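Engineer: Structures follow.
The numbers here are math on the coordinates, done by the rules we state, and not lab data. Please read these numbers as outputs of a predicted model, since none were measured by experiment. Cβ atoms are built from the backbone, for glycine too; each structure is taken alone.
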Structure P
Amino acid sequence: MIQGFKEFIMRGNVIELAVAVVIGAAFTGVVSAIVTGIFNPLIAAIFDSESLTEAMVIGLPGGGGLSFGLVLAAAINFLLVAAVVYFVFVMPLNHLKHTQERRRAAGIPSTADAAAPTTELDLLTEIRDLLAAGATLDQGPKHTL
């Protein structure tokens, strides 16, 4: 049971997901600060209010009110997060994906598709196989530049 749990935790996607959650939480603080410090005061100034949460409040007969400014602030926050995620993560990754697809369609191998370089062990194995087959080095494959 413990071994299965260790395997689950050590999977790459679980670790990546944990990192993404931590980065997302930190990023939410940055976006919230931008909304609270820049956008809220600008929109509140338009409505001649002290803050966006106090702007566009419709009072109710029994007290309290409907705060449309608070909803607007949350919508701005969401749009900023979505825009940054799209322009910083999604768009560059889509561009990279399309570039790789175009390279494959054109027959240009990518670095991931390139064969591993020939090692000394590979060459020695090839020589051994040729000698075992009764060939001489003169009759082997010619490597030209």
Structure Q
Amino acid sequence: MPLTRDDDIKHLLEETRTIAMIGASDRPDRPSYGVMAYLQSRGYRVIPVNPQITGEHVHGEFVFRELSQIGEPIDMVDIFRRPQAAGEAVDEAIAAGAKSVWLQIGVINEEAAARAEAAGLKVVMDRCPKIDIPRLGVGKVA
């Protein structure tokens, strides 16, 4: 079961430092652009992943084509993809050794969530950290 209790989600956000964002965008009108900036302002390192804008920079971070190219530990993979594409992103997160996956609002894929949990990852689904961080009173991460 994905995490739903406020205490569990708060703890996950507090223990997370490095977030890979699959579906990050360089377009200011896209939700991922604003969420990435917000997460950075709260002290998280956010590494953008998007094969369509690879090699560029978004909010000062190099954009990788795929998760496997990052080459450093990832605490959380934040997924901004259509529900039917979320499974592939979850499989990449499992292969990369991420500790958790966060499927954004509207990204509901029960099969992918079950695979992540079976692999030992914590799962949050159909939520947004930009909403939950202030709501839960999560302080800046160091």
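Engineer: Taking helix-only ellipticity at 222 nm (-39500 (n - 2.57) for each DSSP H run of 4 or more, over all residues; to 500) from the coordinates of each of P, Q, which one would give -11000? List each step's numbers first, then the result.
Structural biologist: Details: P: -18500; Q: -11000.
The read-out was computed on structure Q.
Engineer: Work out which structure the value 27 belongs to, where relative contact order in percent (Cα under 8 Å, 6 or more apart) was derived from one of P, Q.
Structural biologist: On the way: P: 10; Q: 27.
It must be structure Q, since only it matches.
Engineer: Have a look at P, Q and say which one yields 63 for percent of Cα pairs over 27 Å apart, as calculated. Let's see the in-between values first.
Structural biologist: On the way: P: 63; Q: 10.
For percent of Cα pairs over 27 Å apart, the value 63 is produced by structure P.
Engineer: Any idea which of P, Q comes out highest on distance in nm of label points 7 Å out along Cα→Cβ at positions 5 and 109?
Structural biologist: P
Engineer: Compare distance in nm of label points 7 Å out along Cα→Cβ at positions 77 and 125 across structures P, Q and report the one with the greatest value.
Structural biologist: Details: P: 5.8; Q: 1.5.
Across P, Q, distance in nm of label points 7 Å out along Cα→Cβ at positions 77 and 125 peaks for P.
Engineer: Now, a different point. Taking mean count of other Cβ atoms within 10 Å over residues 13-20 as the criterion, which structure among P, Q has the greatest value? Could you put the intermediate results ahead of the total?
Structural biologist: Values: P: 10.8; Q: 19.1.
Largest calculated value belongs to Q.
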